[in-house]
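Please go over the structures that come below.
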Structure I
Amino acid sequence: MAKILIAPSVLAADFANLQRDIEMINHSDANWFHIDIMDGVFVPNISFGMPVLRDIATHATKTLDVHLMIVDPDRYIQTFADLGSSILTVHFEACTHLHRTLQAIKAAGMKAGVALNPHTNISLLEDVIQDIDLVCIMSVNPGFGGQSFIENTYDKVIALKELIDRKKVNTLIEIDGGVTNKNAKQLVDAGANVLVAGSYVFKSEDPVNTIKNLKEMVS
């Protein structure tokens, strides 16, 4: 089995003790930091912006996986590259010229990701999958942490894996929303490579051990 990556979602961290939680992820078995940037327009919530991301990047020792839940993401591609993002994911639903956006992300030296809302069909990626490094399947409606997992996600993962195999590309499949020990193995068995876990990690009594157990479960 290929290596499965765990990406704790900083949105679920304790913002009053953010450095403590960043250090926790640094010292855990997690692979990436998953960072949700929300604008209050594309999704009905506002998370954090550039100054907070800059501070996270200062302390983080692992890959910054930045997920833009914003309208017109093209405006900020270079900004997020300058702030230390390794992976920049934009929403399919927010990009009028998706191919151009993906090329701009790569030109800025980052890996390019595309996120799909629960209602968006995998088939819409048919013509651009060869340009995508990572597809983030939203397994909850974007905007807030702590939501219940949408069961149709398994079918979407299977369909996406089939598309990736058929096109002979190496695109990673990331699952974002409601990931726990109850569904992690089934998601990986369906084809997922990256699991984003927020509340499940940060609301647990021992987040480091929770990450360790999650990783062992899918390894």
Structure II
Amino acid sequence: MKKATKRGRIDKQSWKPGNVLSPLPVVLVTCGGTAAWKPNIITIAWTGSVCSDPPMLSISVRPDRYSYEIIRTTGEFVVNVPSLQQAKVTDWCGMVSGRKVDKFAETGLTPAQALKVQCPIILESPVNIECVVRETLNLGSHTMFVAEVIAVQVSSALLDAKGKFRLEKAGLLSYCLGQYFALGPSIGRFGFSVQKRGPANRGRGPKR
């Protein structure tokens, strides 16, 4: 790959250390649904994939959050990926405590049965990722729950005629320095930078 052409000076500023990694996925995490804990929803932006085999992800929660004790004691949760249509309730669920309100009742979101965990999924979310906690890391302001993905449910309405899951059609949210954004159009598949042009692609794209 050719090096980028220099086009003048690029100025930088020194900032104090902080969480400026952006954009981030924003998700609705459900927990509870047991005899001891009512179902609850918490909005999480500190989340990410950590392993592919076994499939694992992490969420980080402040210990003073209502959902923290639920997840710590039950050892399970569901990551529900929201769509643009759920942007307002996603923000609201991060502003109101489940100690005081029933978030399912207040938002109108539908709790539905998960496949392998006791806590409910959010029926309206296009993706529901059921997780079991494998490790808990007390890191400072947040505690990270590292969890194994044990089941996944997806909305069949987003499958195309060939059975391919078209998640981009759901409209997805991202979180960036305190603001929500809609994700833009796809600019290429993984590996597109090294993909060779076959006969079907000849004549397309810029001339060299």
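Bear in mind these aren't lab numbers, they're just calculated from the coordinates by the rules spelled out. This one's a predicted model, so the numbers in the text were calculated from it and none came from an experiment. Cβ atoms are built from the backbone, for glycine too; each structure is taken alone.
Figure out for me which of the structures I, II the number 1.00 belongs to, where FRET efficiency 1/(1 + (r/R0)^6) of positions 30 and 70 (r between Cβ atoms, R0 = 25 Å, to 0.05) was derived from the coordinates. Numbers along the way, then the final one.
Numbers: I: 0.50; II: 1.00.
It must be structure II, since only it matches.
Tell me which of I, II gives -3000 when you compute helix-only ellipticity at 222 nm (-39500 (n - 2.57) for each DSSP H run of 4 or more, over all residues; to 500).
II
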When I, II are compared on mean count of other Cβ atoms within 10 Å over residues 118-125, the highest value belongs to II
Assuming 11.7, 35 is Rg and Dmax of the Cα atoms in Å, for residues 134-181 alone as calculated from a single structure, say which of I, II it is.
-> I
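For mean count of other Cβ atoms within 10 Å over residues 110-117, which structure out of I, II has the highest calculated value? Please list the in-between numbers first.
Working: I: 21.9; II: 15.0.
By mean count of other Cβ atoms within 10 Å over residues 110-117, the leading structure of I, II is I.
Going by volume of the Cα convex hull per residue in Å³, which of structures I, II comes out largest?
Numbers: I: 110; II: 185.
Result for volume of the Cα convex hull per residue in Å³ over I, II: largest is II.
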Looking at structures I, II, which one was distance in nm of label points 7 Å out along Cα→Cβ at positions 62 and 86 calculated from, given that it came out as 2.3?
-> II
